[in-house]
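Next come the structures, one after another.
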Structure 1
Amino acid sequence: MTLSLPDLPDLHWTGVEGDARVDARGALTLTSRGGVDWTNDATGGPAQHAATALAFAAPEGDFTLSARVRVTGERSTFDAGALALWSGPQRWAKVCNEFSPQGDSMVVSVVTNDFSDDANGAVFATDAVFLRIARVGAAFAFHYSLDGESWPFLRVFRLDADSSTLSVGFLAQAPMGAGATAVFDEIRFDRSSLRDLRDLS
């Protein structure tokens, strides 16, 4: 299946075909199956890659992809909508609007080079948060925003992956629950470079 969104290259599933729809405003809704996630447990537990992202081939050179992300309905622990990078089961990353075990909505980021480096970020009280992936030379950066204007820095990292194998896009996951629906709107894709990762721009 190929799906189109305004101003983005054609989108394809990184794994099995999932559930996606686009409304008249260009908002993307993904609904995950229950029990699906991406994780390469750093403590040695079983890896999980049953979630599937709707993504496009990451372009050469610098770019940014951002969206406002919300997860609708009743949420279970670790339910999330995310922006994601995927090269394969051992090389991927995601920045999430995730539901914590304490019942909070929070920004969570995961970077995987064989094993996952999982880090909690800001807790927020709104129903949505803006998330952003940026390529900056050989590295990537994650940012978040509550208003779409000011972008606090989360992390900068590298993926040990051939750029020709890399996709970037959108993910819904529900590792503990019966399923999760994530809505992505105000989607922006730009081939420009970030000049300063920590100046909130």
Structure 2
Amino acid sequence: MSKKFLDKSYDLETQEATLAHYDQWAASYDAEIAENGYATPGRIALALAKFQSDMSEPVLDFGCGTGLSGLALRLQGFETVDGMEPSARMLEQARAKDAYRQLTQIDAADRQPIPKGAYRLITGCGVLGTGAAPPAVFDSILHALPRGGLFAFSYNDHALEDPAYTGKLNEWLDCSAARLLFREHGDHLPGINLKSTVYVIEKA
């Protein structure tokens, strides 16, 4: 019987612990997530497609993990997807899926891993939240986007309960530095009764 990792994913408190957890989980990640009905990648891809007609424009899948979000984007019709991820073992799994044009390992401590203006479309599937990327990463992503760029992302129920994450989104919206195009609460991991809100925001 394979070791289970999902129930430990929301209590990680340091970048080192998070990286070690996902490196150890990489080989069995897809199977364990599939057991629990992982719905958010498809929901994010569908939401982004509502606001993007040119499917040839590159999309950056930030925190791409094993590549399930990249597959969802390709299935939705996006032709060119790049991925960034700090876990080398997760990237090995993503590479095997052949869904990406290029994959880049990033340093979790890098404050600006995305070249400014390199992508007008960025997704973050489950990457922002407790046990994953800290709220400051939200700023990094938005600073990298050009004006008019789109960020499609999710906050699961744990992140929604943390004012540090919801507050970061509201900081950008309240001062009109970004505007909300889409918000929908729905299934994330129904197997553990966890939901997520998917958002699409446009940088002003």
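Throughout, read-outs are computed from the coordinates displayed, never taken from laboratory work. If you're wondering where the values come from, they're calculated on a predicted model, not measured in any experiment. Cβ atoms are built from the backbone, for glycine too; each structure is taken alone.
I have 0 for helix-only ellipticity at 222 nm (-39500 (n - 2.57) for each DSSP H run of 4 or more, over all residues; to 500), calculated from one of the structures 1, 2. Which structure is it? Let's see the in-between values first.
Working: 1: 0; 2: -11000.
Source structure: 1.
Upon calculation of FRET efficiency 1/(1 + (r/R0)^6) of positions 28 and 44 (r between Cβ atoms, R0 = 30 Å, to 0.05) from the atomic coordinates, which of the structures 1, 2 produces 0.85?
Working: 1: 0.30; 2: 0.85.
The read-out was computed on structure 2.
Please state which of the structures 1, 2 yields 1.5 when distance in nm of label points 7 Å out along Cα→Cβ at positions 52 and 148 is computed from it. Before the final figure, lay out each step's value.
Details: 1: 3.0; 2: 1.5.
Computing distance in nm of label points 7 Å out along Cα→Cβ at positions 52 and 148 on every structure in 1, 2 gives 1.5 only for 2.
Quick check: 1.1 is what I get for distance in nm of label points 7 Å out along Cα→Cβ at positions 84 and 124, calculated from one of 1, 2. Which structure matches? Could the numbers behind the result be given before it?
Working: 1: 2.0; 2: 1.1.
Checking each candidate, the match is 2.
Which of 1, 2 yields 30 for relative contact order in percent (Cα under 8 Å, 6 or more apart), as computed? List each step's numbers first, then the result.
Working: 1: 30; 2: 22.
Among 1, 2, the structure yielding 30 for relative contact order in percent (Cα under 8 Å, 6 or more apart) is 1.
When you work out distance in nm of label points 7 Å out along Cα→Cβ at positions 68 and 156 for each of the structures 1, 2, which one comes out largest?
Values: 1: 2.9; 2: 0.9.
If we compare distance in nm of label points 7 Å out along Cα→Cβ at positions 68 and 156 over 1, 2, the biggest value is for 1.
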